[in-house]
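Before anything else, here is the set of structures, which you'll find just below.
Here, each number is a calculation from the coordinates, and none is a lab measurement. Remember, it's a predicted structure, so these values are computed and weren't measured experimentally. Cβ atoms are built from the backbone, for glycine too; each structure is taken alone.
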Structure P
Amino acid sequence: MLKQKQIAFCLCFITYFCFWKLTGYACIFLYLTGFSCPGCGMSRAWLFALRGNIHQAFFYHPLFWTVPVYAGLAFGKKQQIQYKERKARHPNEIFYLLGIAAFFIVYFYRMANSSVLQKNIQNGLFYYFVSKGIEVYQVSFGIH
């Protein structure tokens, strides 16, 4: 089972790398929508953090520090507690949900107030296909 997961991870990485080299976009979300994704700036934030420039790291992504926390929870030692009845949520599940909520709150705040994120729907692939579809529809039915 672990070997299948490793192969799947490698295939995803190779696919992503090929996509990046063919399109010039490092972010699939940005390529499709024209908007930066919630994780945009994370790599730059870590590069600045590793160089000791914490102020710039927080500028590029204020939640960069959560990556090792969640990685530790996801890949760390499995807890031995067995929940026989699913009446209460596992503590890690609540922590994950809070993290997801924090990412979206920060994302929407940054979309409204940040110069780091890109916000141009006309650069997205979805917009291109929708606009071309509307154009074909208008030509087909003589609508101008």
Structure Q
Amino acid sequence: MHATCGDSMISVYYDGKCGLCSREIAHFRKRSPLESITWHDIARNPGALEGRNVSQAEALMMMHVEDGSGKMHLGVDAFIVMWGQFRGWRLLARILAWPVLYPLAGTAYRWFAKRRFDRYGHCQVAARDEDTSSTALLAALKDRPERPA
């Protein structure tokens, strides 16, 4: 099941040491969301993931968003939920969820996420600490259903 947009308060878990990620989050932090958003830089504060059933390496691999009902969304679903909180971005969130675009966006995001993860030293440290690799993480996360935090 795809994520929905506009679900009450959300928490966004992002890689604050990634330049592109930080710029995107900074863009959204300057805007007024429809509902409250809590922002968590998990590269600098992995403790924010405690009790969420998400490891730091997993959260560094793909952006995660916890919706108001406690479901954790990752990758494209995380963007759909986050974008759904902002006027002007809600339409893009809905379009991205279309059955023809959703799988293509997921494939593109996983391709990007693996290359980004492999490029950053702090991601590699997290993977080593968890005795895993980007390939193993991506495989484990690819088909993981949305789950309660």
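Computed over structures P, Q, distance in nm of label points 7 Å out along Cα→Cβ at positions 51 and 123 reaches its largest value in Q.
With distance in nm of label points 7 Å out along Cα→Cβ at positions 35 and 107 derived from the coordinates and found to be 3.2, which of P, Q does the value describe? Could the numbers behind the result be given before it?
Details: P: 0.8; Q: 3.2.
Label of the source structure: Q.
Quick check: 0.97 is what I get for Rg/Rh (Cα atoms, Kirkwood Rh), for residues 27-98 alone, calculated from one of P, Q. Which structure matches? Computing Rg/Rh (Cα atoms, Kirkwood Rh), for residues 27-98 alone on every structure in P, Q gives 0.97 only for Q.
With Cα Rg over 2.2 N^0.38 Å as the yardstick, tell me which of P, Q scores highest. Please report the intermediate quantities before stating the final value.
Values: P: 1.41; Q: 0.97.
The maximum falls on structure P.
Which structure, out of P, Q, was helix-only ellipticity at 222 nm (-39500 (n - 2.57) for each DSSP H run of 4 or more, over all residues; to 500) calculated from, if the result is -13500? Among P, Q, the structure yielding -13500 for helix-only ellipticity at 222 nm (-39500 (n - 2.57) for each DSSP H run of 4 or more, over all residues; to 500) is Q.
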